[in-house]
Structure I
């Protein structure tokens, strides 16, 4: 079985999840495996909570790339995986896993999806979701306070200390590897349509690759 890997990157709170949702909605019923890189943060359970709260989660080393790459290889080989479940309140892995079945298309989504060479080289189509810095910060602030129990001061401090510097050092530069840049603000139906067409092309003719369309 020919398996195609789609990478979707972009800054924190840029709208990656929304783009993924639109793609999945357009391809409802198709065999697709979704791998979110947030689930692969290294387990920090050995550290005191106060140390976990100041950890640099935006550096490539924060991701357990060995496990992530092994899971992608299993999916590509037709095997299901047991994906970790990560707690953003406790900054550690939770007990149990989430089963992900193998599909004809593997979507890998995360801020650093295009920043890691070993991961990037496995991708057939690379997408970068773009949003202005102020929009991303507002979205992140709202999300972290409402959904992850953070204080405003903590979110701002983390943004200044690690999020913004790592975005400039690793995330934004990775945009140069993208085949398609998708704006998250305003109409993006054309870009989404191109991505969906590429996936349908691969599913209808497994011997072909995403690159055949470009």
Structure II
């Protein structure tokens, strides 16, 4: 009788896959709870119920509730970074400078609207948490660096001008995050007019000689 042994790597692979699947379910559940109930509504028991993973497994993986919140934020910021970098690719192909700047503004607006509850939870309600604030700052630095690269290459402006333009565009999205849902949204015509004015302002920053053209 032959004594066949399964290679160590093959034994480990399914185990690692199951572990990653459990981690994904835990973090997906945590983000769903945060989006619904903010960070204050997150606890180990709630994530256990929603993910189908035991309390013990959650404590083993993340240590405590704060470790879970930090890991959930890391997952969220990774998703945002991927979406941001993906949306920059088609912007680089736009020939019209005003269209590019308008799309830069709209890209941040679309991103924040798509994840508004999570942005609000991590950027506003948890701003006093040093760990979360530092991680948010790192993601913002990555997004800013990519925008600076795009704008300096396209407009041949200084990095400082590019960063100013990006921060103006990002700031419009942040204002939407902290604004209240009072049902008094601007009309489509007013939004389009506002975007035109903002685009011209950004053009004056990165290409002042063309802003009056």
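Here are some notes:
- Looking across I, II, the calculation of helix-only ellipticity at 222 nm (-39500 (n - 2.57) for each DSSP H run of 4 or more, over all residues; to 500) that yields -9500 traces back to I.
- For distance in nm of label points 7 Å out along Cα→Cβ at positions 50 and 130 computed as 2.8, the structure of I, II it came from: II
- Looking at Cα Rg over 2.2 N^0.38 Å for structures I, II, the greatest value goes to II.
- Distance in nm of label points 7 Å out along Cα→Cβ at positions 26 and 178 derived as 1.5 - corresponding label from I, II: I
- Which of I, II yields 0.40 [FRET efficiency 1/(1 + (r/R0)^6) of positions 42 and 170 (r between Cβ atoms, R0 = 25 Å, to 0.05), calculated]: II
- Read-out relative contact order in percent (Cα under 8 Å, 6 or more apart), computed value 19, structure in I, II: II
No lab work stands behind these numbers, since they all come straight from the coordinates. None of these values were measured; they are calculated from a predicted model. Cβ atoms are built from the backbone, for glycine too; each structure is taken alone.
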